[in-house]
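In what follows, structures are represented as structure tokens.
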Structure I
Amino acid sequence: MTSSDLVEEARLRLVAEGKLRSGNAPPAAGWAVSADALGMLYRLASSPDTAHDALKLLHELQVHQVELGLQQGQLEAAERETTEAMNRYQALYELAPLGYFVVDRSGAILDVNRAGVSLLGVSRECLIGRAFGGYLAPESRPAMRDLFTVLCGEGYGATCPVRFMQGDVRANLVASVAPGGELVLMIASEEPGSRAS
């Protein structure tokens, strides 16, 4: 446990004890003390020699229960924030004006945004699992192979000009290897005026 974890644990305990003292403890949210634990507390409380220990144990149980409630609230807030951020980034990816492609190391398309679908002129469902190079004009395929050779070596990123078969569109591909090394992220930016009339 790090020192920041210890500080957070101590802070959480202080907040929980303060909530108990002020009577503002959050509801138990389904947590309950077992019958065995209650029986043990009752036995301890019924003897003058151990009543003080019973009260200390009861207090510890209450504090721990409030701490759990506070942690649950923190987890729920973090989950909401994560979901909101994920939705925001998904919208940015999907609605980007450039074609975004996620491909595996063999060049098979795993994901594509709307602009990428438009560039290739095929539905998303038909693109998934297909080789990205198959949508390039034959003269652009060697450049694509070279790009992957650079990426599979020690290159973190590479770029190359390509021409798509659909609409004779020329574009610049910028590619980089995703963390973990299994996926390649590619951005296709269409050259202005490159679409055939």
Structure II
Amino acid sequence: MRGAALGLKVGAALALGTAADASSNVERFTLVQNSSEISAKVRFLGLASKTATFPSMRGTVSIDRSDTRDMRLSVTLDARHLRASDTLTRDRLKGESFFWVDRHPLIEFRGSDLMMEDSRNGYLSGRITARGVTRSVDLDVTFDRPIEAINGTGPITIEAETEIDRTDFGMDDYGGVVGRTVKIRIEALMQPEV
């Protein structure tokens, strides 16, 4: 009996040690709002383009260097604070035809399952929620350093890009004026969590 109990204790200690070793590979970061930028660009009248930026944001990322597929990225934007090149565009984007910020003030992205192409570039699968609608999306992601060099002792920069069809989110007004494809770009400075 004592031998079995001792075996269980040793087994539990080894299991805890393995869990601790695994968690030591996970680095967690928080988005630095004033040093990050998120923008959405769309064709306008077939010739030019219009860009909106989202200065009010928060986000976190966790990266498991032993298994990058387990990366978790979470970003939330407050669309009530979106900026555009002119007041008319800004007001329309905030209105019912587009983001409808009175009813849906937040835009959310939740990502996981990072597939690396090389040490700095990969694809992150996730879901975007805007205007009360959630759709799957893949982001092209670039880290400012090789992923194996990310050790939680300093900040990292993550750049990500994707395209969505605005009509998938119920934004289908102004079809002859505003393009359907929206190019989203993220430049995020992430600070290690303390």
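No value in this document is a laboratory result; all are computed from the given coordinates. Since this is a predicted model, take the numbers as computed values, not measurements. Cβ atoms are built from the backbone, for glycine too; each structure is taken alone.
Can you tell which of I, II yields 17.1 when mean count of other Cβ atoms within 10 Å over residues 51-58 is derived from it?
The correct label is II.
Out of I, II, which structure matches 9, 32, 27, 17, 8, 4, 2, 1, 0 when P(r) over Cα pairs in 10 Å bins from 0, in percent is calculated? Walk me through the numbers before you get to the answer.
Values: I: 8, 23, 18, 9, 11, 13, 11, 5, 2, 0; II: 9, 32, 27, 17, 8, 4, 2, 1, 0.
Corresponding structure: II.
Of the structures labelled I, II, one was used to calculate relative contact order in percent (Cα under 8 Å, 6 or more apart), giving 23. Name it.
Details: I: 14; II: 23.
Derived from the structure labelled II.
Tell me which of I, II gives -5000 when you compute helix-only ellipticity at 222 nm (-39500 (n - 2.57) for each DSSP H run of 4 or more, over all residues; to 500).
Source structure: II.
With FRET efficiency 1/(1 + (r/R0)^6) of positions 43 and 83 (r between Cβ atoms, R0 = 35 Å, to 0.05) coming out at 0.15, pick the structure among I, II it was computed from. If you can, show how the numbers build up before the last one.
Numbers: I: 0.15; II: 0.95.
Source structure: I.
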